[in-house]
Every structure is written in structure tokens, then in C-alpha cells.
Structure 1
Amino acid sequence: FLLALSNVKQNNYKTIFEIYLKSGSVLFDDNIISQIVGNKKILESIDFLEEILEENIELKYQTDKLEETIIPTLLDILTKFAIKHPTRYEELRRKIVKVQLIEDWSALSKLAQEYRTKMRRGFRRWLDVNESVAVDIETGEEYGWEDVLIFEEDFHANEKLFLTNAISLSPILREAVFLFSKGVIVRLSNILPRGIWISKIKDEDQVTLYRVSIQTRHQGSFDILLHQNKNRNVTEVKAEVNWLILAGSRFFVTELVEDFGGYWDEYKIWTQKYQPGLTVANLFNRDFRKDVKNAEEKFYYLWPFFIWNGAAAYINFWRLTSERMQITNPSAENLIIPSHDYQLGTRFVSLSDRSEFTSFTNLFFNFYEKFIVPVETKYPSIKRGSAWKYIFPGLINAEGESEGVEILKLFLIELKKDDSEKNRKIIFQLNKFLKNIKDNGYIPKQLYFAIKRFVRWNKLNNEASMGAQAQMLNELYDTYNLVELEKYYPETRTRFYLHTVFDDSNNEFKNIVKQICLLQHDEKITKEEFLRELSRIQNEFTLNEKEIFFLTRLSYPHLKPSDMASFLHFETEGDHAANLVVTVDDHEGNPFYIRKPITPKEISKLYQLFIEANMQVSFKPDHKFMVAISDRGFIIGGLFYSQFDDQVVHMEKIVVSNRFRRKGVSEAIMNEFFNRMIDEGFSFVTTGFFRPEYFYRFDFKIEKKYSGLVKQLKKN
């Protein structure tokens with residue numbers, strides 16, 4: 001078994017394990033498991049063990065002979081991995097908790113609980129006991145926890161004693177900091193005297209909430225929430241802790257609750273990462289008390305964002321529980337939502353109030369009646385049409401387009417069973433939403449609000465120049481992190497342009513751009529085909545200056561608003577093609593142009609330049625070229641390259657005519673080449689180990705994975 005593991009690739013580990021697990025657990029004694037747990041390559045691929053575990057749970061579901069299955073062995077391996085590799089503890093804890101939450105197989109849930117307890121004890125043994133005394137490296141004086149802890153004035157003596165004991169006698173803070181910082185270890189000696197400030201955030205009958213701010217000597221500062229349970233049922237608390245572990249893991253969802261640290265039985269305390277933020281109720285109250293008129297205007301524009309985010313978080317919890325449970329009280333008092341529509345950080349204050357999922361009607365109406373109605377009743381000025389227009393995309397945000405649409409169709413079936421006026425209005429909005437997705441595609445949250453912000457700005461500045469509009473587009477693209485969105489919605493940039501700078505174009509033009517969006521969304525168009533389509537539009541339509549300006553920048557996002565660039569149109573083998581031409585000034589202020597060659601003659605001229613520079617080159621069919629052309633039309637430099645794989649492009653050679661050297665021509669060619677490769681989706685450029693001192697100037701480096709030199713491409 002161990003020999004087989006050492007001689008197969010990582011993607012075959014699952015197959016090897018499945019073969020040997022067919023014989024049951026007999027092979028997997030302590031020695032074998034120790035060898036497995038010490039294997040870093042298995043650790044890197046550990047998700048395959050979870051897959052095997054889930055498949056066996058499904059296969060042996062509710063068997064009376066759980067101990068005879070391989071499930072205990074797999075739980076044991078995951079547990080020992082977590083103890084051996086503490087940086088993976090949080091991830092592996094989540095895997096065990098996921099099994100523990102299978103409520104209708106009590107024997108398995110209890111077994112997972114046992115292994116989770118072993119995992120936690122092993123991890124905390126590794127964290128080690130606290131120091132009771134440390135030495136100040138600056139003064140040489142000893143100090144203890146009583147010299148480090150500072151309490152706000154409103155603390156009673158018994159509270160101070162309780163917290164001092166909890167923090168000084170157990171590694172509560174060390175565990176929390178390690179988990180939240182992904183690996184930082186903080187001990188008493190790392191903390192400055194008077195370096196821990198404790199304040200009280202909330203004090204209620206069932207729970208007291210403390211904020212602990214830690215200032216270290218060299219490792220930065222950390223903020224932690226301590227929840228002290230006073231009167232809540234311990235079983236309820238531990239059930240909530242399980243959900244907090246899953247919800248805060250960032251495995252299922254990006255936003256739901258603060259990251260979870262650990263629960264400490266002996267002190268009835270659990271820790272979470274502190275993230276500042278007001279609940280929606282407190283945010284509205286604060287801003288309306290401060291200035292009613294400004295608050296009305298602010299939240300009129302932000303209310304759709306609050307509904308969208310709140311609905312997404314609410315559905316995320318339902319999804320987290322495998323669609324078995326829902327938040328009972330998704331109220332404005334229980335939701336924290338950022339006050340700017342480009343920020344992340346939506347989360348629930350508490351997951352303690354949960355109920356069984358019974359129907360989609362109940363799921364959606366519960367959110368509408370607990371969150372939407374109370375806020376719109378108290379602040380009627382923020383209401384803008386039907387709130388359902390933003391609840392539906394919130395669901396898509398959480399579930400994804402395909403799953404989300406299916407859920408909405410099931411909700412529609414339920415709504416039609418009751419022919420009330422209220423339901424008819426919702427049915428109208430839902431049909432309209434589903435039709436819009438079918439016809440035009442789904443617009444994700446960040447993109448939707450980026451478009452809305454551009455439109456608001458453009459109304460206030462309707463005389464803005466094309467350069468100013470391009471600058472605003474770039475700023476919004478960065479602020480709303482739309483580059484990240486392109487991974488899941490390839491049409492993001494095209495749709496952004498369609499609804500902003502092309503919004504006032506004629507319908508025929510917009511319909512063609514919309515069709516390109518749909519092709520991109522379905523991944524039915526390559527980057528090259530996309531560029532050819534945009535070029536065809538320029539060639540076949542009579543476009544105004546603004547449309548030409550922004551189509552060029554849609555094709556090549558690296559172009560700055562001030563860059564002079566245009567398309568050169570030509571025919572190639574019966575097809576229309578386009579070539580981006582960028583105008584650049586050399587160091588003496590003389591313009592030259594960078595583009596791809598359009599005739600064999602130009603490639604021949606580039607070849608001649610290499611010969612004149614005493615560089616022996618061989619052009620092959622898979623080579624691509626980029627040339628620099630003088631104002632008089634002569635080839636003055638260029639390079640050639642080929643694609644290595646989906647992520648890597650190999651640059652063969654670069655040359656500049658003797659007359660044009662030391663004028664910045666080669667730098668301009670290189671930078672334009674890098675930008676175009678980024679636009680085409682490449683992550684690395686490699687080249688041979690020739691003239692390394694020249695390439696070092698462009699951040700090329702030596703890496704063992706590549707022969708020659710390599711440069712990582714980064715979007716500006």
C-alpha cells in the first residue's frame with residue numbers, strides 16, 4: 001500500500017485508497033496511519049479522503065454495524081491529520097463537524113463527536129499551556145498576566161477575576177489568534193505590558209459579549225470576541241457552535257458569520273473573530289438621527305443592496321444546512337450589512353434561532369416579513385418599487401444561476417396554489433425576473449451596483465469626456481472587484497460596457513453586443529473570436545467616435561484612457577480580422593506604432609532585422625509576432641512568441657533596429673506584449689537564459705519549475 005502511494009500521482013490517491021479499503025480497516029493500523037498522516041503529498045490532496053468518507057456514509061447509511069465499516073478509520077485518519085498538521089486544523093474540524101451534523105444517524109453523529117473531541121484535545125495539547133511569567137526584553141523585568149490585562153471601568157471584580165483566570169490559565173487567546181491569523185502563535189512574552197484591552201459590548205441575561213484587543217511586540221494587533229454563556233442551555237449553545245464552525249469556515253459561503261475560534265467547556269466561553277459593524281437597525285437609527293434628509297437619500301439608493309445582501313445571507317444558511325433549516329429571525333437587528341455597496345461583510349449576529357424548512361413560501365415570506373416589512377414601515381422614504389426584485393437575485397447570488405432558477409420555479413408553483421392579490425403581485429415580479437434572466441442573463445451583485453453607480457455619476461456629469469468616462473469605468477472595475485467576477489461570469493466587462501457607455505447607442509448595435517454577452521456567458525466564444533466579432537462590428541457598422549473609443553478598450557482592457565489606439569482592419573483567408581494599433585512616443589518624442597504584422601512581407605522584414613543583429617532565429621508555424629513600426633512605415637523592431645499551455649506563453653527573441661536603440665522602443669514593445677498577454681488570460685511569460693540582465697529589468701526571475709527565465713503577469 002505504502003509502495004503504491006509512493007509511485008502514483010496525487011490524482012490517483014483516491015483510487016489506491018479505495019482498492020485497499022475494500023478489505024476493511026484491517027490494513028490501517030497505527031503504523032500505517034502514522035505513515036499516511038506524515039505524507040505531505042496526501043495532505044495536499046486531502047479532499048479525496050472526505051469524498052471517500054461521504055460516499056461510504058451514503059453507501060452504508062444508517063447501518064447497525066457502523067463499527068464494521070471503514071467510516072471510523074477515515075474519521076481517525078482525518079483527526080490525526082489535524083493533530084499532526086495544526087495549520088489544517090480548522091479545515092479538518094469542519095469536515096468532522098459536517099459528519100456530526102447528520103442528525104438522522106445518531107450513532108454516526110456520536111462517533112464524529114468523539115473524534116472531534118480527540119482532534120480538539122490534540123490540537124490544544126500542541127498549543128501548550130500558558131506561561132505564567134515573561135521577561136520584558138527592553139527592561140529585563142518580569143511581568144505576568146495581571147500586568148498585561150486592562151479592563152474598562154464598568155467591570156465588576158468577579159468579572160475581572162473570571163476573565164483573568166480564563167485568559168491566563170488556558171490558551172483561549174492563543175487558539176483564537178492562531179486560527180484567525182492562519183498561523184500566528186502569541187504567548188505572554190509576545191504581548192506588551194498593558195497590551196490586552198478588554199471591553200464589554202453587550203450584557204444580557206443569557207450571554208455577555210466581550211471585545212479583547214491584543215497588541216503584540218512584533219506580530220501586529222488582533223481583535224477577538226469572547227461570548228460568555230450565562231443561562232442558555234448548553235446543548236443549544238453547542239448546536240449553534242457546530243453551525244458557526246461551518247458558516248465561518250468560508251468553505252460553503254463567503255459571508256454569513258464571523259470566523260469561529262473555539263468553545264471552552266470549563267469557562268462556557270466561545271471565541272469569534274471581531275469585525276466592526278453596526279446591525280442594519282443600528283445603522284439606520286444612527287444615520288436618521290444624525291441627518292434625516294441625507295439618510296433618506298443615502299438609503300434610497302442603498303436599500304436594494306441591503307435586500308440583495310440580506311436575502312443572499314439568509315439563503316446561504318439554508319443552503320449550509322443542506323436545505324433543512326432556516327433562520328427564524330432574519331431581522332434588521334440580527335443582520336450586519338456594509339454601508340457601501342462595494343464592500344463585503346454581510347453576516348448574522350446570531351444563528352441561535354433556527355427552525356425547520358417546510359416550504360419555499362414559508363422560506364421567502366419569513367424573510368420578507370421579518371426583514372423587509374419592518375424597515376420599510378419605519379422608513380417609508382427608502383421604498384422603491386417591489387422588494388421582491390432584489391430578493392430573487394439575492395437567491396441566485398447564494399445558489400448560483402442554474403440551481404437558483406430551479407428553486408424560483410418551485411416557489412412559483414407554490415405561489416399559484418393561492419390566488420390572493422398578494423401572491424399575484426409576487427408572481428408578476430417573479431415571471432418578469434425569470435424572463436429577464438432567460439432573455440438577457442443574470443447580472444451579479446457587484447456588476448449591478450457598479451452599473452448603477454456609473455449611471456448616477458453620469459447623470460451628474462453628463463458632459464464628461466470619453467477619457468473621464470473611461471477612467472470612471474476603470475475605477476469602478478477595481479472598486480467592485482469585477483476582475484474576480486470574470487472567473488464565474490466571463491461576460492462581465494462586456495455587460496458593464498453595454499449598460500454604461502453603450503447605453504445610449506442604437507438598439508441594433510446593443511443587440512449584437514448583448515448576443516456576444518450571452519455567448520461569453522455560455523463559454524461559446526473564444527478570446528480570438530470575441531476580438532474578431534468586435535472588429536467586425538467596427539467594420540460593418542457606422543459607429544460614432546465614442547463607440548469606436550470604447551469598443552477598442554473593451555477589446556484590450558490594458559489600454560489607458562489617454563492611450564492613442566485604434567483597429568487596423570484587413571482580410572485574411574476570406575475572414576475579416578482586426579489588429580490593435582497602439583501609438584507610442586519614443587524618448588525623443590517621435591511617435592511609432594505597435595501592432596501585429598499583417599502581411600508575410602512584414603514578417604520577412606522582422607526576420608531581416610534579426611539577421612542584421614547577428615541573431616539566428618527560425619520562425620515556425622505556431623509562432624506569433626508583434627512589431628514596432630516607425631512613423632514612416634518601416635519595421636523598426638519586434639518580437640516573436642508561442643503559447644506553451646493555458647497559463648504560459650514563451651517569448652523567443654526581441655530585436656530593435658540599430659538606429660532606434662536606446663530610445664525606449666524595446667521597453668514599449670515588451671510592456672505592450674505583457675499587457676496583451678494579460679488580456680488574453682496568461683499568467684506567466686518565459687524566455688531563454690539569454691541576456692538575463694536585460695530581462696531582470698522586467699522582473700524576470702529564475703525558478704526551478706521553468707528552464708530559462710520566467711515573469712509572473714499581474715493586472716495593473
Structure 2
Amino acid sequence: MILESIFTRNVSGRFFFLIIYAWLALFLSFPAVFSADNDHAKADPGYIWPTNAGRTLSSTFAETRDTHYHFGIDVRTNHSEGYSCYAVADGDVVRIRVSPYGYGKVLYLKMADGKTAVYAHLQRFGPKVAELVTAKQYKKKSFRCQIFFEPGELHFQQGDVLAYTGSTGVGYPHLHFEIRNEEGYLNPMNFGFTVKDTRSPKPDEVTIFPLRVNAGIDGSFYPVSFPIEPAYEKGNNHYKMTAIPAVYGDIGLGISADDRADEAPNSVCFYGLELSLDDSVIFSANYDKIGFYETKQIHLERDYWLKRNENKTSHHLWKDRNMTADFFGQGGGIINTNDYKIGVHDFEIGIYDFNGNYAYIHGQIQILEDATYPQKRNISKSIAPQELPTISNTDTSGITLTPGTIKADLYNDYLIFRIPDRNSDTYSHLAVTSTLFKNIPLVAKGGELMGRLPLALFDDFNLTVDLRQVDSGGSVIRDTLNFCFQSLSPEGGTVVSDDGLFQAQFAPSALYKTVYIQVLSEDPPDEDHFTSKIYHLHAGDVPLRGDAEISIKIPANEANPEKLGIHTLSEKGEWKFIDNDRITSPGSIFGASPQMESYVLIRDLDPPELHWLSFKQKTRSHLPTLRLRVRDQLSLVDDRTVSLTVDGNWVLMEYDPEAHTITGKPRNPLSPGDHNIQVSVKDYCGNEATLSATITVSPK
């Protein structure tokens with residue numbers, strides 16, 4: 001409307017028009033600091049918004065990722081690429097990295113205040129940077145590239161264009177933006193990178209976790225989740241948990257919730273949370289910073305077991321003793337029921353976003369006197385522990401062998417047993433009958449009897465657990481389970497399969513605490529490319545601080561050991577390539593795994609799929625775009641081997657593993673006439689695919 005009124009006044013004069021034109025050009029080209037809704041963009045220390053794509057977010061700081069926290073904010077770019085990325089302050093570009101994976105094309109700007117701004121998933125760099133990167137790539141004949149610059153070598157002023165938004169590496173089009181210091185990642189919102197937000201977080205459910213073997217929740221030894229509903233009587237953004245669970249022992253609460261901002265449809269992570277019990281704050285945290293070496297601690301702060309087993313994200317309202325992340329406030333959050341009076345106690349959970357929008361969850365827990373839930377029924381005839389007879393694996397008079405009656409899970413550092421609670425006149429007895437004799441008390445819960453066994457009691461971890469269920473007529477139902485655990489202390493060590501062909505090694509920095517690991521195995525599917533058993537590392541879904549270093553021995557009769565790779569089973573049930581390192585552990589295939597999973601050796605003899613996309617044999621373009629499809633189903637494409645030459649001259653090709661494409665164009669214009677193209681690519685097992693073609697460039 002302003003421009004319309006100016007031009008309808010019929011003001012004459014070239015000078016006035018030039019002033020208006022210059023002002024408009026400046027407004028449209030300069031970063032979003034001038035935008036009307038950028039109220040916080042000039043907040044101390046004076047940074048400006050990093051792009052002209054808009055001021056909404058698709059992700060916030062400390063959101064949950066598979067193996068780490070999210071280290072910055074993701075600025076939405078309207079499903080498009082090519083928006084300008086600005087220097088948020090005066091500074092020097094000190095590092096450039098290009099990769100098909102992770103951050104893709106990423107730029108590091110060291111600012112005058114000592115902090116570093118990081119711009120990731122870029123489509124391309126600005127001209128001054130791009131020229132240096134391209135020269136490096138052609139010198140190395142590699143798309144992958146990393147360059148470090150001295151301070152002052154590549155200086156930019158606040159507002160200068162550094163690069164353009166894209167989708168390189170992992171993910172959809174967006175700008176991933178970080179603020180770092182020498183110790184780690186800082187929440188960009190603390191430096192003015194905020195958005196309009198008047199909406200409160202929305203909680204989903206409360207989960208109560210047993211933190212030690214002495215704990216129980218409503219008779220269960222597993223985590224138990226409870227739904228919540230609006231508490232309109234308390235006001236807007238108040239919720240309540242209507243159940244009042246009975247608890248004992250050391251427990252912790254967790255909250256599942258997300259947040260939303262005003263102008264974006266997606267959910268994001270909230271900023272802070274706190275827990276009060278009986279009106280006293282016992283825990284609080286604000287996601288302000290994460291150290292470089294603390295990123296995997298997300299598995300200690302968001303429940304790892306719940307994520308793995310139920311695909312839920314629950315934020316712990318207690319601090320794990322192994323956490324060093326420095327975003328916690330007052331209180332440790334662990335509730336030891338022995339410290340509280342027996343009876344009902346009130347709790348309140350508060351969650352809030354960076355703009356101070358709160359949501360409150362109100363609830364109660366009933367603290368019990370002790371951990372004893374006696375088996376409610378007893379009959380005249382029972383079997384005392386010392387009377388348990390030795391029974392063979394065949395039926396004996398009056399005894400029915402029923403394999404599968406006992407269900408067992410490893411949770412944390414103890415076994416949980418579940419058996420049917422058959423009827424009112426049946427007595428059940430569960431005991432460890434190997435090494436150290438140990439009765440396992442049983443608790444009635446929802447049609448089952450549950451028991452638990454702490455593994456720390458034992459020195460020998462070859463355990464036999466025996467069940468007898470006796471009814472009033474004297475009939476006996478019997479089941480037996482055998483377990484073989486290997487115990488590793490936080491100092492690390494190695495676990496080995498029964499056949500000696502598989503091992504997992506853990507460095508001293510890899511474990512948070514003592515773990516009890518079962519190495520199980522099974523025969524693979526009857527398919528030629530499987531060359532080993534499938535090995536399972538089972539440790540009760542406990543997180544790792546470092547990696548599990550996996551080695552599987554190469555079969556003695558294997559004719560093509562260079563074609564073997566370790567694969568792990570994904571959550572979707574697909575085998576995914578890890579590595580095919582034959583050097584680290586001679587005679588074996590070696591690979592590092594960030595979590596304990598299932599593993600197998602797979603032979604890959606097939607080259608990658610390689611074919612042209614929209615190839616035109618005749619073209620008028622002297623800089624034609626060359627695009628091919630490349631994909632490998634087993635051992636993945638080795639992007640380092642991608643090679644395309646035109647008349648023998650190497651051409652820079654960009655590999656996109658998500659789109660399964662390689663794309664590029666000659667560095668210099670092609671002359672009219674025929675030109676020979678040669679393409680080759682290998683997978684990580686060395687299988688090679690090649691293509692040849694001739695392209696004819698027409699005269700202009």
C-alpha cells in the first residue's frame with residue numbers, strides 16, 4: 001500500500017525514484033533484522049536472523065534424535081532451497097566441510113565474541129567460498145572436502161551472504177543453525193534467535209519408572225505409563241493424572257510432551273521442566289547447553305528402554321548419576337519412598353517453552369509400607385524349596401512339562417519373570433536351582449504372577465530357574481529356563497558367543513555401569529548371501545556411552561572375504577550395512593555399533609545399480625547437467641569411488657544418498673562435437689558398475 005500511494009501521486013523526478021528504488025532493494029536483500037516480527041533479532045549480543053527464508057522453526061534445541069540431542073535450531077525454508085544465509089555477526093569463516101552425509105555442506109563462522117555460528121545442509125556456498133571449495137575438490141578429485149582457514153583469511157561483515165539454504169546431507173530442505181563455544185553447543189534462543197510463540201506445551205502422559213530392583217508401580221516391575229486429561233477446574237493449560245498408582249522403592253517420574261509455536265504446524269521440543277512433590281521442588285532442568293562429549297547422554301535423560309520397546313519419548317524428571325550435562329537445576333529428582341510417610345502424596349510437573357508458556361500436570365502417588373506383595377492364596381499342599389525333586393526332561397507321574405510357561409525379560413540389571421496365575425487353588429513356586437539357591441518371590445498382577453531376580457547376587461551367571469505350580473489335586477506343572485550371562489564392569493571387556501566366532505568388545509569409556517549381556521545366536525535365512533549365524537547382543541536395552549566393537553570370524557571356506565560385511569537389523573526389520581573392516585581384527589570382519597543389536601555377515605557380489613536419468617545424447621548446452629541413478633541394496637554406495645570423466649577429464653559429481661543420485665556438470669564449456677563420457681562407481685565391498693556414453697554438443 002505504501003508503494004502504491006507513492007506511485008499514484010505522480011511525483012516527478014528521477015532522483016526521487018532512485019531513492020525509493022535503492023531503499024526497496026536494500027530492504028529486500030538485507031537480512032531479516034528489519035522484519036517487523038523480528039523483535040528479538042537484535043537482542044544482546046546483537047546477532048541478526050541467519051536467513052531470509054522466514055522466521056519459523058521445524059526443530060528446536062535439544063530435540064530427540066536416534067543417538068544424540070539436536071544441537072541447534074532448524075529454520076523452515078518453505079520446502080524450498082536457495083534462500084540466502086547471512087553472517088549473523090562480523091566474523092571469519094574458519095572451516096568448510098562437504099559430505100553426502102550428516103550436515104552435508106556446512107560452514108563455520110568464528111565471530112568476534114569467540115563463539116562459532118554453524119550453517120548446515122547448505123545448497124551451495126557464496127561465490128568467495130565456493131571458488132575455494134571447488135578448487136579443493138578438483139585437486140583431490142573428490143566431492144568430500146574439508147578446509148580449515150586461518151583467522152582473517154575469509155572475513156565477513158554482519159549481513160554478508162555466506163551461502164544458500166538447501167537439503168544436502170540428511171533431511172528435507174531447511175537451515176540447521178547452531179551457536180557453539182569451546183565446550184559445546186549453546187541454545188540459540190538465548191542469543192535472540194527466537195520465534196513468535198504464545199502456545200503452551202502439550203503433555204501426553206506420565207510414566208513412573210522403577211530405578212532399582214527394590215521398586216514397584218501398581219504391582220508391576222516395569223515402567224508404567226498413565227494417561228492425563230485436562231483439569232479445567234484449575235484453569236487453562238492445566239492437566240491431571242486421575243490414576244493414583246501405588247509405589248514403593250526408588251522411583252522416578254517421566255513426562256511425554258511436545259510444544260508448538262504460532263506460525264508452524266509441526267511440533268518441537270519444549271525448553272524446561274520441573275517436578276514438585278508435596279509442594280517442594282525436587283527437580284528442574286533448562287535445555288541451555290550440551291557439551292561436545294555429552295551428546296549420547298540423551299539416552300540417560302530420555303528413557304532408552306521406553307523408546308526401544310514402545311517407541312515413546314519420555315523426559316526423565318531425575319538426574320542419572322552418570323550424566324555430566326550442565327542443564328540441571330535444583331534437586332536430583334529420585335523419589336525414595338522410605339523418605340516419605342506412607343499414604344497419598346501430591347506431585348506437580350511443570351513444562352515450559354522459551355517464551356514462558358507453561359503447562360502443569362497434577363497427580364498423586366500412594367506410597368506403600370514395603371515391597372512385599374504376598375501371594376494371596378495358599379492351599380494345604382505346597383512344595384517347600386528343600387522338597388523340590390530332580391525331574392528329567394520327560395513326563396513323570398503327575399507332572400506335566402510345559403515349556404514356555406515362564407516368560408522372562410532382562411530389565412536394567414535384573415530379570416523379570418511372568419507366569420500364568422492359573423486359579424484359586426494353585427500354588428506357584430519359582431526358584432534359582434543352580435549355583436546359589438534363591439527363592440524368587442511372586443506378586444499377583446493382572447492375571448499373572450511376577451517375580452524378579454537381581455543379577456548382582458551371583459558370581460556364576462549360568463543360571464537355571466525352575467517353576468512348579470501345584471493344584472489341590474497334587475498335579476504339578478513344571479517349566480525350566482536356562483540363562484547364560486556375561487558380566488562386564490564399567491572398565492569394559494569382551495563378550496564372546498558360544499561358538500567362539502562372534503565377539504563384542506567394549507572400551508573402558510563405552511559403558512556407564514556394570515552390564516549383564518547374553519550373546520544369543522540363531523541360524524540365518526536359507527539365502528546364499530548370509531555367511532554366518534545371526535548373533536544377538538541382549539542386555540536389557542541399556543544405553544552405551546561409546547560403541548560396541550563387533551567382530552565376526554570369516555568362514556574358513558570363504559572364497560571372497562573382501563566381499564563380506566557386518567550388517568545389523570534395523571527397527572524396520574531390514575539388514576543394514578555397518579562395515580567391512582578386515583584390518584582391525586585380522587581373520588574377522590570388524591565394525592563399530594552405537595547400540596547393542598543383532599548382527600550377521602552378508603556376502604555382496606553384486607555391483608551397484610547405475611543408469612542415466614533423462615540423458616540427452618544431443619544437446620545445445622555447452623555445460624550440460626549429467627544426472628544418474630545409483631543404488632546398492634547390500635553394502636551401500638561408496639561415494640569416494642564415484643567417477644565421471646568427459647574426454648578423460650574428471651567432473652565433480654555430487655552424490656545424494658537419500659535421492660540415490662549423482663549430479664554434476666563439466667567445469668569448462670564443451671566444444672561443439674562428440675564427447676566421450678565414462679562413469680564408474682563401487683560399493684563398499686568393491687563391486688563396480690560402469691557406464692559409457694557419447695554426448696554431442698551442437699553449435700550455438
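What follows draws every value from the coordinates through simple rules; no lab data is involved. Because the structure is a prediction, the values reported are computed rather than measured. Cβ atoms are built from the backbone, for glycine too; each structure is taken alone.
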Comparing 1, 2 on distance in nm of label points 7 Å out along Cα→Cβ at positions 202 and 218, the highest sits with 1
With FRET efficiency 1/(1 + (r/R0)^6) of positions 602 and 618 (r between Cβ atoms, R0 = 25 Å, to 0.05) derived as 0.90, matching label from 1, 2
1
Note: Cα Rg over 2.2 N^0.38 Å, for residues 298-681 alone at 1.24, derived from one of structures 1, 2, originates from structure 1
Given a value of -15000 for helix-only ellipticity at 222 nm (-39500 (n - 2.57) for each DSSP H run of 4 or more, over all residues; to 500), point me to the structure among 1, 2 it was derived from.
1
Output 19.6 (mean count of other Cβ atoms within 10 Å over residues 66-73, calculated) maps, among 1, 2, to structure 2
Rank structures 1, 2 by relative contact order in percent (Cα under 8 Å, 6 or more apart) and report only the one at the top, that is, the highest.
2
